[in-house]
Structure P
C-alpha cells in the first residue's frame, strides 16, 4: 500500500520539485518550441511565500501544486505530477485540495491556464468541472484559460 500525504513544501523540497517539474513538462519543450513557464519558476521564492503544496508518496515528492490567492479567486499556478505517478488519481487529489483551499480562504472560484498545445490538459480540466473562459497569447505562450465556480 502506498502512503500518500499532502503537505506544505519546505526549502528541502526545492530540488525534488524542480526535478519533478522538469520530468512532467520536459516532453512539451519540442511541441511548444520553448520551455513551459512552470519549468523556469522560482520555486525557492514560491516555497518561501507559502504557495507550494507537495504530494508525497512513500517519502518521495510525486506531485506539486502552486496556489496563489487573488482578489475573488484562487489561481492554480501549477499542478504537476511525476510521470511515474500519472494516471493514479494524484492530479485529481491535488485539484481537490485546491478547491478545499479556495473554500478555506472564502474564495468562490478557481482559475487556471494551460498551453493550448497541451491538449491532454485542455481536455482534462473540463472533466474536473472547469469551463474554458478564453484563449489568448500571454508572455509569448498561447494559453487556454479556465475557471470553476465553487458551491457555497
Structure Q
C-alpha cells in the first residue's frame, strides 16, 4: 500500500476497469444509448432471440425491449432454442469466457446461429470464437455514420 492506495497488478487493474465500464454502461444516459443500439441491432439481425449474459446485460436488454415497443424477444429460463438464431448480450468483461459458455449452451439447446454483442469485452481472438458467428461491439455501432 502506498499513499493510501492499493498497488494492484495488471490483471486486477483490468478487472476494475471492466467493472467500471459495466457500471457506466447502465447509468441512465448510457443505458438509453446502448439499449437503443441493441434494439437496432436486433432489427438488423432480423429478430434473434436475445440471451443476456450477466446482470448488467439483463438491465440493458430490459431497457432495449421497452425501447423496441416489445418487438424484441428475450430468452426465459425455459425458452426452447431449437432452430433459433440467438444474440448473446454482455456489457463488459475481461475475457470472453462468459460468452463462450453461453454460446456452447445455446448450441447444445439447438440454436442454429449464434451472434454476440457487448460494450467492452477484452480477450476476443482476432479470428473470432468458432461458436459465435459474429461479435458486434455496441460501442463501435455508435461510431458509425
>> To test your reading of the models, identify which of P, Q gives 0.7 for distance in nm of label points 7 Å out along Cα→Cβ at positions 57 and 121 when calculated.
In response: Q
> Given a computed value of 42, 38, 31 for Cα extents along the principal axes in Å, which structure among P, Q does it belong to?
Replying inline: P
>> If helix-only ellipticity at 222 nm (-39500 (n - 2.57) for each DSSP H run of 4 or more, over all residues; to 500) is calculated from each of P, Q, which structure is the one that comes out at -13500?
In response: Q
> Suppose you compute semi-axes √(5λ) of the Cα gyration tensor in Å, for residues 17-64 alone for every structure in P, Q: which one lands on 20, 12, 8?
Replying inline: Q
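Assign the value 22, calculated as relative contact order in percent (Cα under 8 Å, 6 or more apart), to the correct structure from P, Q.
That value comes from structure Q.
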> With semi-axes √(5λ) of the Cα gyration tensor in Å, for residues 49-112 alone derived from the coordinates and found to be 22, 11, 9, which of P, Q does the value describe?
Replying inline: P
>> Taking distance in nm of label points 7 Å out along Cα→Cβ at positions 73 and 97 as the criterion, which structure among P, Q has the greatest value?
In response: Q
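Read-outs: derived from the displayed coordinates by stated rules, not from any lab. All values derive from a computational prediction rather than experimental measurement. Cβ atoms are built from the backbone, for glycine too; each structure is taken alone.
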